[in-house]
Structure P
Amino acid sequence: MKTTEEIICSIDEVTEEQAEKVRNGEATARVSTKKSRWGYYVARRKYVTRHIGRDGEGNRAVWDETEYKVEALNLNSRKWQALTNELARVFDPEESRKREERARERREKAKATTDGIEVGDIFSSCWGYEQTNVEFYEVVKKSGQYVTVREIARNYEETGYMSGTVTPRRGEYVTGWSHIKDNERGKRCKVNAYGMIRIDDVISAWKWDGKPEHTSSYA
């Protein structure tokens with residue numbers, strides 16, 4: 001029976017030769033990391049996917065596809081998981097490069113999105129269950145990928161039974177109850193790659209397109 005070498009060390013001490021053995025299934029690694037006091041058990045795992053279909057002659061056929069992945073067992077939660085970024089840099093450099101490239105693309109997209117936002121722009125939110133609530137927020141400050149917004153008042157025009165459209169009243173900041181805890185100071189929000197900001201745990205807002213927003217109420 002073939003025995004597998006076990007490597008025990010810190011993540012900084014793993015050599016390229018040892019990492020290659022783990023990638024090839026010739027070794028496993030029990031490593032400690034800077035971000036986990038418990039550490040991880042790293043090994044190549046086998047996955048078999050079974051497909052059912054038809055062969056070239058139209059007959060029912062079954063075939064398997066085998067895939068190998070280097071994954072980590074979290075020694076605290078005792079659950080297998082994808083490699084953390086710290087582990088991927090050592091045990092799966094190709095995956096690490098892909099992650100860094102995706103992160104770079106997200107940063108560039110977020111920057112391009114933020115570059116299109118100026119002080120005075122309006123964000124709108126739309127949320128609710130059995131009714132449609134709409135609020136507007138004005139950008140009062142911008143710094144890098146962050147904007148500070150304040151909730152503003154709305155104009156309401158009835159269009160039907162318990163429904164209508166609303167438009168923002170730029171510069172008229174809400175002084176009573178607001179979804180922003182301190183609306184006088186505003187809330188600092190990060191603009192993500194899709195141009196969205198989070199007002200709270202429930203409400204998200206996007207840059208207003210300039211068109212009246214539909215709203216409805218529930219008796």
Structure Q
Amino acid sequence: MCPIRRCHVCGSHFRPSPDRRHGRIRVRRTVGSGMRLPDTAFVCDGCRPEVVELTRHWQPREPGTDACGFCDRPADETGVVALASIVDDRVVSQGTYPLCRGCEDVFATFLGDLHASVDLPASWTHTPSATAAVFDRTDDDLRVETTPPTDSDPRLRLLAGSDPIVEAVPRGPPRERAREFVAAFEAFYTDDGDDPRTLGAAVVDGHPGLRAAP
């Protein structure tokens with residue numbers, strides 16, 4: 001099953017398609033400006049032009065060059081951002097760009113202003129807890145649980161009743177990853193015979209902050 005991805009801009013969930021081009025942003029290195037940049041983010045076909053409008057004048061640079069790819073000014077230290085356009089699951093164009101501290105701040109602010117927060121679907125409830133996060137689907141026995149945030153071996157699990165059917169290793173706060181998992185899962189799940197195991201695996205495959213547990 002194709003991976004399920006979430007658009008950083010509008011918050012919609014989508015699958016890669018041969019008929020649409022979506023974008024991928026990967027931050028390979030930062031200069032530590034204090035601005036929060038996502039390690040990896042995807043942008044759907046409809047929102048991709050907004051990012052392209054900012055980045056289309058960026059200049060790719062060879063590794064080790066000392067000029068910013070955005071403002072073109074010399075810089076002693078630069079972060080590195082990799083941008084790609086993807087059709088289906090195939091990269092059709094890509095570039096790697098160094099950003100000075102000031103331009104990294106501009107890009108981080110731009111992405112922060114565009115970013116849509118994740119809302120919990122109405123068909124799910126969240127049980128507040130100081131330890132593990134628990135999300136329950138009200139129409140059936142599906143549940144998403146996480147280990148406590150201090151656990152040295154964090155896990156996110158999708159359960160059907162008491163049986164784990166999908167298990168993933170979250171990167172970052174487990175509660176946030178669980179909420180994102182639930183939103184992506186619900187965007188494609190129906191009660192008409194969808195296999196939650198297969199769908200859950202597709203959500204994990206498409207989420208940059210989750211990987212399948214060994």
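Only the coordinates and a few stated rules stand behind these numbers; no lab work does. Bear in mind that the values here come from a model prediction, so they are computed numbers and not experimental data. Cβ atoms are built from the backbone, for glycine too; each structure is taken alone.
Matching task: 16.3 is the computed value of mean projected area of the Cα convex hull in nm², for residues 16-143 alone. Pick the structure from P, Q.
On the way: P: 16.3; Q: 10.9.
Among P, Q, the structure yielding 16.3 for mean projected area of the Cα convex hull in nm², for residues 16-143 alone is P.
When relative contact order in percent (Cα under 8 Å, 6 or more apart) is worked out for each of P, Q, structure Q gives the greatest result. Largest in distance in nm of label points 7 Å out along Cα→Cβ at positions 72 and 160 among the labelled structures P, Q is structure Q. Computing distance in nm of label points 7 Å out along Cα→Cβ at positions 32 and 88 across structures P, Q gives 4.4 for structure Q. With mean projected area of the Cα convex hull in nm² derived from the coordinates and found to be 13.2, which of P, Q does the value describe? The read-out was computed on structure Q.
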